[in-house]
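Please find the structures below.
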Structure 1
Amino acid sequence: MPHKPVANFTCVINLDDHDDKEIKQAVLPRTAEKYERSVKIFDQFLELHPTARSPPDIKTYKGFLEFYARNTTGRIKEKPTTETVENFRQDFETALAQLRDFSVPKNMSNTMKEYIISDLKTKLNLPDVEMSRDGLSPNDLTILLTQLWCWDFKEYRGQFPDRSRVQLTTSILLYYFSSARTGEVHESTARRSLARQKDSSDDNNANLQASAMAACYKHFILTIELVDGIPMLVLTYAREFIKGYWRKKKWEPPVHAFYEVYKEEVPVFFNLIFFMLPLFSADRAFRHYKSYTKILDEVDSIKVGQEVLMYLEKSLLHLGIGAGMN
């Protein structure tokens, strides 16, 4: 597209329609609560230490971090780890910028970062251990699914209790085989809280909003394709609610593909499609197929160069796979 000549930029605007107010980045309510808590702790520190300065200088800042560390109980050890104090430092500096209009100078921020892992750690004998990160190994997955299907004697509620096991397995496999966080594939308590804040008048509606922010039918595309000459079902999972999703472009969220591949050495309950098909069928999600057996028949009859797309009912697109309809 050719650029408009500079000489044609003659439209005059009214500067009085604008102001010098800084626009700050929006944050989620739970994140805002962390920021508010950090400045409240600082206010408590100022009240107990009359000579401390606000906004803090380096001396005050060091004292404040020691104050926080001495009054915080650790989750791994009795005292908080250096990582815990560092995370609090980051929240506090963001809170000062968001709530107190004070940006901590970079040299001060770097000084505090080094102070935590050196002088403060030595003075208070802070542990530098780490909690194990979230994740599932193949062995963990085997144990988890074996427990769910073979050793779990919980009586699930609902008209079709075993559906709960299918839903849980689907969420577990999505989490394991993709880079999605748990809140992306299953209803998140954080998102339920957010939904209730948006509409506190109706708890049922809030639950639906929270579920809709997890993996829904609209995020899946089921096709029949020839893969290396072999007809098979292909399930595509297009993630939407990734971290910071509201600032992402539409093409940025990752897409994961799952193939109907059966191998003797791989347990069938590792196959996501094996569990998704019953959910699709039970919810009558397929627009042109009454059951998944009809789809399997279609797989056997596909021809070279042909690709069949399974269309889903529009009324179910926003239904979370962990919600379901009895």
Structure 2
Amino acid sequence: DHTVQIINPLQGARSSSPIPEEFHNISEISTTVHCDGLLVCRCNETRTRRCKLAVWNPFLKHIKWIKPLGFYSVNDFYGIGYNNVSRDEYKILRIFEGELEDDEIAVIGPCEPVIQIYDFKTNAWRIIVDVGVSIKGNMYWVAHWNKKPELFILCFDFSTETFKVVCNVPFQCNVLDTASLSSFRGDRLSLLHQREETTKIEVWVTNTLNGDDVVSWEKYLNVTNPDLPTLHTDHDLAHPSYFVDKNDSIIVWCEEVMEDEAADDYVCVSVYEISKDGTAKKVVETGRCNLGNYDRSFVCGHVYLPSLVPVPE
């Protein structure tokens, strides 16, 4: 319906805002990531079935299309951040597999990952050789090595344009557990862990992120209640998004599969407020969608603050 849902969990209010007309010929916005209110959106075009990339500030209603070196793929992985010397020097990170061949998808078989940086100062892509959550200009992800279950935090530094392992996560995570990364008070990482077998929720917080300082974790919240909602009920659904408010309640956005004996199962998007004593209150529930007709690529959630940062020219 060409709209974006805006949920204010503190007021329990939900509203809609029209997306720019430039998006009306897009069949879906399949990937979004943001920094300082700027959203990088990978769009699938209806007519040509090709992918396009846009930077969008929904609050200011500004949008800019980013031309590729060759073509964009549905398997691309993106980040956005800035040089810590200047907040005006925004950059886009792109990771993909394959070779570029003038608008043609040409490579079949295993390929080495390719890393590109788009610099808004030059309006051009650069290929980097040998080299989620955005905090203080850098991107952070929960990651694991191939064929190893241990999780760690991976960072991309937009100033040096290099990857680095920041630290391990502070818990053992089973394959069905939920681990969701967020920012905390603007300068720290926060990590929510929900155990699949108990629904117990832990929230861990790092020390302040300062360059090369050692990063350590401290358990910030520990919520135990057998009636807690399962925040990631199906691995085909989107990962939950959350933040910790000033009262130390967890405000979390998640997708839920609901069973209906009289009809088919359905999916809805819910926002919960979970207090320190384990009380869970559903603040908002969006419209329900039949599970058989549900396409999760249309749905994603971000903790977003309205921003006056203009889309770089």
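Laid out as a table, the results:
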{"read-out": "Computed 1.6 for distance in nm of label points 7 Å out along Cα→Cβ at positions 51 and 163 - originating structure among 1, 2", "value": "2"}
{"read-out": "Which of 1, 2 yields 29, 61, 10 [P(r) over Cα pairs in 20 Å bins from 0, in percent, calculated]", "value": "2"}
{"read-out": "Source structure (of 1, 2) for helix-only ellipticity at 222 nm (-39500 (n - 2.57) for each DSSP H run of 4 or more, over all residues; to 500), computed value -12500", "value": "1"}
{"read-out": "Given 0.00 for FRET efficiency 1/(1 + (r/R0)^6) of positions 43 and 259 (r between Cβ atoms, R0 = 30 Å, to 0.05), calculated: source structure among 1, 2", "value": "1"}
{"read-out": "Top of 1, 2 by FRET efficiency 1/(1 + (r/R0)^6) of positions 19 and 155 (r between Cβ atoms, R0 = 30 Å, to 0.05), largest first", "value": "2"}
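Just so you know, all these numbers are worked out from the coordinates, no wet-lab data involved. Just so we're clear, the structure is a prediction, and the values are computed from it rather than from any experiment. Cβ atoms are built from the backbone, for glycine too; each structure is taken alone.
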